[in-house]
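**Q** Next up, some structures in structure tokens.
Since every read-out is calculated from the coordinates, none of them should be taken as a lab result. Just so you know, these numbers come straight off a predicted model, no measurement behind them. Cβ atoms are built from the backbone, for glycine too; each structure is taken alone.
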Structure 1
Amino acid sequence: MVTVLAFFLTLGVLIVVHEYGHYRVAVACGVKVLRFSVGFGRVLWRRQPTPESTEFVICALPLGGYVRMLDEREGDVAPAELDRAFNRKPLWQRAAIVAAGPAANLVLAVALYATAHWIGVDEPKALLGPPAAASVAEKAGMRAGDWVRAWSQDGSEWHDIRSLTDLRWQVTQAMLHGEDIDLLVSSRDGRGQRRAHLTLSTLSGADVDAKTMQRIGLGSPWSEPVLGEVKAGGAGAAAGLKPGDRIVSIDDVAIGDAAQAREAIRASGKTGVAVPMRWLIERAGVRIDLVVTPAVVIDAGNRVGRLEVFPGQPPEMTAVRYGAIEGLTSAVTQTWQMSALTVKMLGKMIIGQASLKNLSGPVTIADYAGQSVRLGLAYYLGFLAIVSVSLGVLNLLPLPVLDGGHLMYYLFEAVTGRQVSELWLDRLQRGGVAIMLMMMSLALYNDMARLLGLQ
């Protein structure tokens, strides 16, 4: 229920703000607005103070909205109201009205990011788990437990890293721009600072998807290799493991992170035969040797080892909060960067450098909306800002059914001095609808594939 309510709240806010941008600028330009609709289909709620005022409605299908303006192309207009018709307005005013919707979404994103920054969130500290073998981070000499303190693009001007989320964002930006990045790294207690150079330029043409950070080597945060719950009757309990045991090594391989221990346990069952493992643990300051034999189970079609124990403690968190001016300027920067990232990702998907699996639809949006609501207000506002940026940027694409398509028509008019013919408008509209249907179908397919665990 929380997910459903969060999804409809997200859609409602974004649609109202987008359409209000069109509405407000249209009224400012002297255009008569006939209807302001949230949703399509059967009208569920209606308000119109006077017969001459705008009709506000909420409809049954809340997957969009529209602002209907007085326009000679859509019906007869009384001579006394010709000056209030949209089509009679100067080119710059028509363009401003169309652009106001996406602009409103981007302004909303700035406000949402700023509010989230002012409220503050607790995010994982930039303590790194073990980098994957042969990953960029491993080649740079990074290891489990490293604390990333700052980043630099040129090696001279350094910027503080506030959290693991901040680190991933900066690394993603550099990778998509085909640039390397320098990191200032220390031990997790802050000692022994050194520099690490991530050669992200080698990944500029790589597929960009949800596993990008794992390939770079900045996947999960560092987690102390201490056992949490040990289930009674499981293979771990049978071997003598207890909550609070610290894992020192497994089969003479030093364990520096809980994720490393979990991977070793799972890998022990890949042959389908239970393989005894030599564990060295530390309990109450005393080191103990144990022989631990994981059970072999089937997980997602693969044979894996399982001990019914839970290695790892919750990651260390840090409070990320901004001051009034810093929060606002950071929000503007973040909105700009997210807009540029969205455009770049779309471009990479078109030319085949990024997977089409990155395209998401309403199911994924609903899932993320529900998750962010459960995490807290600041997280939900940040999620809402991301979707608002995406909506604003997507609406500026030069597709005939979108705001960007209408702006494309106005650019043609500004250059040639004449409007696009009705014949070409009809052809372009049909093509735009076909492209949008393909994009929506692909996004829905990706949603279902994620839901069924196929991606």
Structure 2
Amino acid sequence: METILIVEDDITFALMLQTWLRKKGFGAETVSGIVKARKLLEEQPFDLLLCDLRLPDGDGISLLGWLRESGRPVPAIMMTGYAEIATAVQSMKEGAKDYVSKPVNPDELLKKIREALAERTAAVPSGVAAPPAPAAPKREREEGRFVEGESEAARRLDEHVRLVAPTGLSVLIQGASGTGKEHIARRIHALSRRQAGPFVALDCGAVPKELAASEFFGHVKGSFTGALADKTGVFAAADGGTLFLDEIGNLGYETQVQLLRALQERSIKPVGGSREIPVDIRLVAATNENLEQAIAKGAFREDLFHRINEFTLRMPRLCEQYEDILRYASFFLEEANRELDKRLKGFDEEAAAALLRYDWPGNLRQMKNVVRYAALLAAGSEITCRELPAEIVSGNAAPPSLSLRDGDEEAERIRRALRQAGNNKAKAARLLGIDRKTLYNKLKLYGIE
């Protein structure tokens, strides 16, 4: 299967283009900028590049120059919403095979893709082996399966994870249920110097008060009724690695005292045991509660809070990551395909629009369940509104369209869209019915910050 890399910062358009290409029998991956495109091109081979001319961190022409200088003969087709002859000619001089104007004509694009791939195949002489492809990346083994969001909130979270992971700081992850706190804890472990050690997770909300000490520190046989054998607690099990304590705000006061002592002394004593056992763990804790308020009410120890909170990560809600909704949905669909032995290629336009309209109060956990449910029901090649739960299709009405008009009211309509979108420019552009680059031009024209 021939593979195509799409470099496009309009995430919705990129994902729809990816789905369309997969329907046509191609492999397709998407990235939103020059830096990520270079990284992916270094990690794995691609047969063709579909690249926007103007990107947040540079332009497509500079990427063509990098391909040429690094000796990577990947044919490229440039996409532009500006239809500027000068830039199109320049991209051809830099090595692009062709260009297309936005809005893209699917038949025209497919023809140019096939022509570029045919030329590439013909360029390799018969009987001559093609250059060896770079080794496939080991990212999945090293960090687990994940998808990086492209929204500002997701990029900020990822940056903070990468900054804190190599340190030994204790991390407190704060966020609503379903936002992926354990997933982030596992990423911290995978990116840390302890990645070869164990990752041990404990849901503090599921631990009975009377068994908390045994769960944390273990016990010796006969130490209490029901202790029929020695038990290893989570501290000893995580020795040399990372201990993840989920919903730490649910711990009782007495257990908090015992936990604080273990963290301070870096040693534990199993229930019924007679000697201290040294442990070397890195603590990552998570909560969906406001621990500062719990401290004020006397329900959580302030000294323990400061011990576990050397660095705080705040998980964004899914509704704060509008640009990432379809990206996450596509990721969960890939998982559902593997789990259910399906071959679904994406979401049709109406289903995608419904996913974007919905508020997702259950966040990523809810989305994963919705996508799996729809994938199980789907009989065609795509998920449609017929397979989505009723609350997703009819739940939240889409915001009214704010299409631009000529005249004095245009600037005010832009300001209104920005307020409605929480100053998220990608979302505001969709509300206005224009692409993001046009919005940036309008912002500059009217001097809107």
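**Q** For distance in nm of label points 7 Å out along Cα→Cβ at positions 70 and 334, find whichever of 1, 2 sits highest and give me its label.
**A** Details: 1: 4.3; 2: 2.0.
Once distance in nm of label points 7 Å out along Cα→Cβ at positions 70 and 334 is tallied for 1, 2, the winner is 1.
**Q** Also, quick follow-up: Using distance in nm of label points 7 Å out along Cα→Cβ at positions 238 and 254 as the calculated read-out, with 2.2 as its value, let me know the right label among 1, 2. Provide the component values of the computation, followed by the final result.
**A** Numbers: 1: 3.3; 2: 2.2.
Computing distance in nm of label points 7 Å out along Cα→Cβ at positions 238 and 254 on every structure in 1, 2 gives 2.2 only for 2.
**Q** Ranked by mean count of other Cβ atoms within 10 Å over residues 182-189, which of 1, 2 sits at the highest value?
**A** Values: 1: 17.0; 2: 21.1.
Of structures 1, 2, the maximum of mean count of other Cβ atoms within 10 Å over residues 182-189 occurs in 2.
**Q** 53, 24, 21 is what came out when semi-axes √(5λ) of the Cα gyration tensor in Å was calculated for one structure; which of 1, 2 is it?
**A** 1
**Q** Give the label, chosen from 1, 2, of the structure having the highest value of relative contact order in percent (Cα under 8 Å, 6 or more apart). Each step should come with its number before you reach the end.
**A** On the way: 1: 17; 2: 12.
If we compare relative contact order in percent (Cα under 8 Å, 6 or more apart) over 1, 2, the biggest value is for 1.
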